[in-house]
Every structure is written in C-alpha cells, then in structure tokens.
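A.B. asks: The structures considered in this document are given below.
Every read-out reported here was derived from the displayed coordinates using simple, explicitly stated rules and does not represent laboratory data. Quick caveat: nothing in here was measured; it's all calculated off a predicted structure. Cβ atoms are built from the backbone, for glycine too; each structure is taken alone.
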Structure I
Amino acid sequence: MTKLRTAALSDIGRMRSENEDQLIYDEKSLIFGVADGVGGLPGGAEAAKETARVILEGLKATPAGSAPNLTAVVHAANRAVIALGKQISPVMGIGTTLTFGCVHDHQLHVAHVGDSRCYLLREGKFHRVTEDHSVENDARMRRARGEVVHYHEANRNALTRCIGQPTPPEVDLISNPLLPGDRYLFCTDGVTRMIGERELATLLDQPVDPFTIIELIVKLSVERGGPDNATGVVMIVEEP
C-alpha cells in the first residue's frame with residue numbers, strides 16, 4: 001500500500017476581506033486539492049465551498065475498488081454551483097476554479113478546471129501537471145496550432161473555464177503513477193502569482209515535513225504582499 005504524508009494550509013492574505021479559497025482535503029479518503037472562488041463575481045467563497053462539498057461526497061460515494069469517474073463528479077459540482085448561483089446571484093452567477101487529485105490503484109488521478117495548479121517534483125525535476133485555462137494560455141496554444149488569435153492585454157488572466165459556467169466544463173484529466181519520493185503541490189493563484197516555479201521547486205524539495213513545506217510556501221506568498229488568498233496542499237510519497 002502506498003504511504004503518503006500530506007498537509008494543507010490556507011491564508012486570507014493581506015488585501016482580501018474574505019477567504020474565497022477552499023481546501024479539498026481528506027487524508028483518509030486520499031483526496032487532495034483546492035478551489036478558488038472567481039474574483040469579480042459575488043459568492044466566490046460559496047461557490048468554492050459547494051464545489052469542495054460535492055467533490056468530497058461524490059468521490060467518497062464511489063464503491064470500494066472502483067475507479068472514480070472524475071468528469072462525472074466535476075460536472076455534478078458544476079450543476080450544484082449553478083443551482084446555488086441562482087439563489088445568491090441570479091444575474092451574474094457564481095464560479096470557482098477546481099484542481100484536485102485522488103489516489104486509486106497506486107496512481108494519482110487529477111481533474112482540473114481553471115487556473116489553480118498542480119505541480120510534481122520527481123527525481124529532482126519540477127513539472128507543472130496542469131495548464132491554466134486562461135485567455136492568454138488558450139491563445140498561446142491556438143497560435144501553436146497555426147491559428148491567428150488576438151486578445152486584449154487586460155483580459156489575459158481571465159478564465160476560459162470554471163465551475164459554475166452554464167455548460168458543463170471540459171475537464172482536464174491527468175493520471176500519474178505514484179513513485180517513491182514524489183512530491184505534489186496543489187495551490188491557488190494566490191501562491192503562483194507571488195512565487196515563481198523555480199522557487200516553488202526549491203521550497204517543495206526541502207527535507208522537512210509536509211506541513212513545514214506548505215507553511216513556508218503560504219507564508220512567503222503573504223509576506224510578499226498577500227494580494228490574494230493563498231492556499232495549498234503538499235503530498236509526499238514515502239520512500240520504501
């Protein structure tokens with residue numbers, strides 16, 4: 001059986017009056033991730049909280065030994081957030097990002113919508129597991145396919161997918177075998193906008209316990225101004 005050490009932490013930061021980030025974290029059920037309520041819309045905190053609830057309940061209801069249907073669970077969260085949005089903000093709706101992983105059959109299965117991120121440090125190499133669903137990133141990928149794409153600089157970070165959108169979002173699904181020594185980080189953009197990837201790799205590689213690592217990462221995000229909520233989960237696969 002794969003042995004893991006994990007830790008999670010969220011901080012409101014220095015500029016926000018409310019923490020709209022939500023941890024998706026259940027060590028017993030091996031579910032780890034984050035949701036980040038969409039800024040500029042009312043009800044971001046409620047959207048993230050409802051998403052976390054539906055994801056955790058849906059995954060824990062999966063029959064023992066069965067592979068989880070991550071797309072179905074994410075789409076259930078989308079429906080739940082749409083319904084909640086009709087109560088909280090019937091005109092604008094509400095929304096959240098969602099990036100989480102669950103362990104099944106010695107693999108980490110990641111589902112991703114939005115611009116929160118999952119990283120993997122394996123054998124000294126740092127990988128970004130997910131790709132941001134933003135206007136800028138989508139334009140870059142379309143240009144790589146030869147398309148001519150223009151966008152306004154002010155909209156570069158705008159999301160192109162989120163939980164709570166009117167149509168079921170396309171879900172990025174990534175599966176990786178769990179190898180001894182692997183270190184994963186799930187985090188919101190309150191972290192990634194304050195700390196570059198090289199520095200995140202160094203912090204994730206520290207020879208300390210998972211809570212100390214995530215505490216270092218979150219505290220550094222806040223110390224550098226904390227313009228947004230900062231939230232993350234660290235997951236370390238034990239060496240044999």
Structure II
Amino acid sequence: MEEMDHHIEELEKTIAYSFHNKENLVLALTHSSYANESKNARIQSNERLEFLGDAVLNIVISEYIYRNHSNLSEGEMTKVRSYIVCEPSLMRCSENIKVGGFLLLGKGEEQTGGRKRISILSDAFEALIGAIYIDGGFEKAKDFIMNQMQQIIKDSVNGLLAMDYKTQLQEVIQRDGDSKIVYEIIEEKGPDHNKLFVSQIKIGETIMGTGEGKSKKEAEQNAAKLVLQKQLEG
C-alpha cells in the first residue's frame with residue numbers, strides 16, 4: 001500500500017493535481033485485466049471513467065475550437081477535433097506524463113507489453129480526465145486537458161497533424177522494435193485516364209494488408225490506414 005501511495009503522489013505532482021479522494025485516481029489506473037484477475041470482487045476497472053472522460057474531453061475541445069476559431073466551418077471544426085481526440089494523440093499525452101508506469105495490469109497484459117499498448121494508454125488518459133472531473137469538477141478537468149494537450153491542439157488547428165497514416169503506423173510499429181515497413185505497388189487497374197493502384201504493406205517478411213487509391217501515394221496511405229486500425233484494435 002505504501003508503494004501505491006508513493007505512485008499516487010508521484011503522478012499527482014506530474015499532472016499538477018492533488019486528488020481529494022485518492023481512490024478516483026487508483027480507479028483511473030486500473031485496467032480491466034487487473035480487475036478481472038483480482039480475487040476482490042469489488043475492484044472495478046477504469047472503463048466507466050474512460051467513458052466519462054471521453055465525453056468531457058470532447059466538450060472541452062469542441063468549446064475551445066468554437067470559441068477560438070470562428071473562421072472554421074462545422075465540418076472543419078469536426079475535422080480538427082478528430083485530429084486531437086484520437087488514439088495516437090491521446091497516447092502521446094499519456095506518454096508525456098508516463099501513465100504506463102502507474103497502470104495496474106493483469107499478469108497476461110503485463111507480459112504482452114500492455115504498458116506500451118496504444119489503446120490502453122489512450123484509454124487510461126481519458127479515464128484520468130474522468131477521474132479529475134469526478135474528483136474536482138469540470139473546470140479542473142478542463143485545466144488538465146488544456147495543459148496536457150496544448151501543443152497537440154495548436155498543431156491540429158495549424159494543420160500539422162493531418163492524417164498521415166504512414167507516419168502514424170511507423171510510430172506504432174517502432175514502439176515494438178525496429179521492424180521495417182515496406183510499401184509495394186502490386187497491381188494497377190483500369191485505363192490510363194482512370195488508373196487505380198493497389199499497394200501492399202509488409203512488415204519484415206509478413207504481408208499486413210493492402211489499400212487502393214487513384215495515385216500510388218493515396219494507395220499507400222489507405223493501406224497504412226487499414227493496417228493501423230488493425231494494430232490499434234489488437
């Protein structure tokens with residue numbers, strides 16, 4: 001228990017927020033694998049907090065974009081928000097405050113690299129938002145979001161985080177080692193004036209998926225998008 005108390009204090013210093021009820025923070029760090037393996041039936045996972053945190057995050061980001069960028073249309077606001085509220089961005093925020101080192105994971109998840117898994121880290125960041133909201137209210141949660149996501153918000157509004165799926169895939173793959181990603185155009189379909197290219201992705205010697213596009217670049221991006229989605233779901 002003393003070790004957990006030390007972890008709580010360390011994380012509180014990092015995020016510049018002290019919880020009134022420390023159990024809210026512990027719950028935010030409790031992955032479902034840990035709750036499922038626990039003999040204590042009263043232990044819950046952070047999934048409900050994640051649900052709440054996602055809602056708070058979306059309203060905070062939506063309000064910020066609405067108030068500060070009156071030049072953007074509804075569609076443009078939706079696009080910018082999607083760049084901010086996505087797993088790669090949330091994982092980046094989670095890594096900045098080293099959430100992975102504080103997580104309570106089940107043995108199986110621990111052994112298979114759960115502390116670095118993008119879905120677990122992004123979910124934990126949303127759960128942390130939910131925990132701060134429950135513990136300190138909307139303004140405290142808003143302060144936390146704006147402090148932690150300031151650079152991502154700025155980059156997104158400036159268009160620097162446009163959905164470059166090839167770059168995102170490279171970042172995810174490199175987290176697990178130095179595997180090389182190779183893109184190959186394996187097929188060209190249709191007449192010259194309306195050509196459709198098919199790109200294949202190999203990671204090491206393994207074929208991971210294919211994508212189609214009206215240019216080689218678009219085909220590669222679509223292939224990367226599909227493989228990235230598989231990686232995130234896994």
Structure III
Amino acid sequence: MNSILSSSFIAMLLCILATGCKKDNFEKPSSTLSGTVVYNKEAVGVRSNGVQLELWQHGFQLFTKIPVHVGQDGSFSASLSDGAYKLVRLPGNGPWINNTDSIDITVNGNTVVEVPVQPYFIIKNATAAKAGTGVTATFSIERVNTSQPLESASLYVGKTNIVDAVNNLGSTTLSADVIGDITSPVTINVSIPAALAGQSFFYARIGVKTAGVAERIYTQPIKIE
C-alpha cells in the first residue's frame with residue numbers, strides 16, 4: 001500500500017512540475033502591433049480614451065479578447081506574440097458607421113497596419129487663433145455618409161494637448177440649425193477661461209457630432225500662442 005501511495009505521489013508531483021515548467025516557459029509577448037485608424041489614408045481624430053478596438057486570437061484554450069485603445073490622434077499599439085489575429089471594430093464605438101467585418105492580421109515582429117473607417121462627417125481646413133479675449137476657429141464640414149444628420153460642432157480649449165468634450169477648460173457648441181448650410185465655412189468662438197488667461201500657450205480642438213452617435217470626430221489639437 002505504501003508503495004502504491006508513493007508511486008501516486010511521485011506521479012502527481014511530476015505532473016505539477018511539468019505544468020509549472022510549461023507556464024514558466026510560456027513566451028512573453030515580444031512583438032508590437034501598431035497602426036492608425038484612417039479614412040482615405042488620413043488619421044481620424046477621436047476622444048482620448050474614448051475609442052477601442054479588439055483583437056482575438058484563435059487556437060488557445062482561453063479565447064478572450066485583447067482590448068486595444070485608440071489614441072486621440074487615431075494611433076494604437078499593442079504588445080503581442082507572433083501569430084494570426086482578427087481585429088474587430090466595435091459597433092457603436094467611434095464616430096463612423098458600424099463595420100462588423102473583422103480584419104485578418106498576421107503579427108510577425110513589429111507589424112504596422114491601417115484600420116479603415118467611414119466617418120459620417122470629416123473636418124477640413126481647420127484653423128484657430130487668439131482673437132482678443134477669445135479664440136476663433138474656422139473650418140469646413142464635409143458629409144461622408146448620409147445615413148445620420150449633423151447634430152453640432154464644438155470648439156474646446158485646454159491646458160494640454162489632450163483636449164476634447166471630456167477634457168477641456170472651456171467650450172462653445174453650435175447646433176446644426178445654427179450652422180445651417182455645411183457647404184459654407186463655419187466660424188466658432190470661445191472665451192478664454194481664467195485658468196488659461198495667463199498661459200503662454202494652450203490648445204484648441206474642434207469636434208463634430210453626428211446625431212445618434214456617441215463619439216465625435218475631432219481635428220488634431222491646435223496650439224494657441
């Protein structure tokens with residue numbers, strides 16, 4: 001009996017050791033997948049920490065998603081192991097029409113990809129500058145997809161280049177009714193808040209919201225000196 005127990009104990013110990021070795025020998029991610037969310041090869045500006053992509057990898061017992069956060073300039077990056085992945089654009093997460101088609105990606109070393117999207121609107125020819133005690137911005141709005149109407153356009157100002165509808169020290173919003181014909185340039189003004197009045201520079205950013213869509217599309221931050 002003791003011999004049987006000893007044999008069982010040794011077998012169990014060897015199994016535990018073998019499992020531990022497998023875990024210890026599991027390779028840490030050594031490659032980088034980076035890229036940009038684009039429309040017509042141009043980066044799409046979004047809200048900081050507002051938009052997320054997902055990566056999925058088949059062939060493993062634990063089939064879980066890998067969240068990939070998109071920076072406000074449309075860029076993203078993730079540390080991964082080499083292999084085949086599917087990249088998913090989450091429905092309702094971004095200022096663009098839903099696209100349920102996944103993108104097949106093969107990661108081999110440092111891999112760079114572009115993720116195409118179709119925004120409802122894009123912002124063109126944006127400028128912003130001080131004008132007395134305020135900031136004046138001028139820009140054009142171009143309709144890309146006709147399925148949803150324009151809701152509003154906003155001008156945000158903030159101390160850092162992370163500036164959007166959530167991160168700002170001052171803003172002005174014009175409704176679609178006030179904007180009217182979007183084929184004409186839009187001008188919008190915001191008063192410089194007291195928190196920025198003494199700064200040698202700060203940042204402004206324009207955002208356009210589509211009706212029924214949570215996230216806005218943005219310009220890149222504009223430095224105001």
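A.B. asks: Can you say which of I, II, III returns 44, 30, 28 when Cα extents along the principal axes in Å, for residues 104-191 alone is computed?
C.D. replies: Only structure I yields this read-out.
A.B. asks: Quick check for you: by mean count of other Cβ atoms within 10 Å over residues 120-127, which of I, II, III is greatest?
C.D. replies: II
A.B. asks: Which structure, out of I, II, III, was helix-only ellipticity at 222 nm (-39500 (n - 2.57) for each DSSP H run of 4 or more, over all residues; to 500) derived from, given a value of -19500?
C.D. replies: The correct label is II.
A.B. asks: Given that Cα Rg over 2.2 N^0.38 Å, derived from a single structure, equals 1.43, which label among I, II, III identifies that structure?
C.D. replies: Going through each structure in turn, the value belongs to III.
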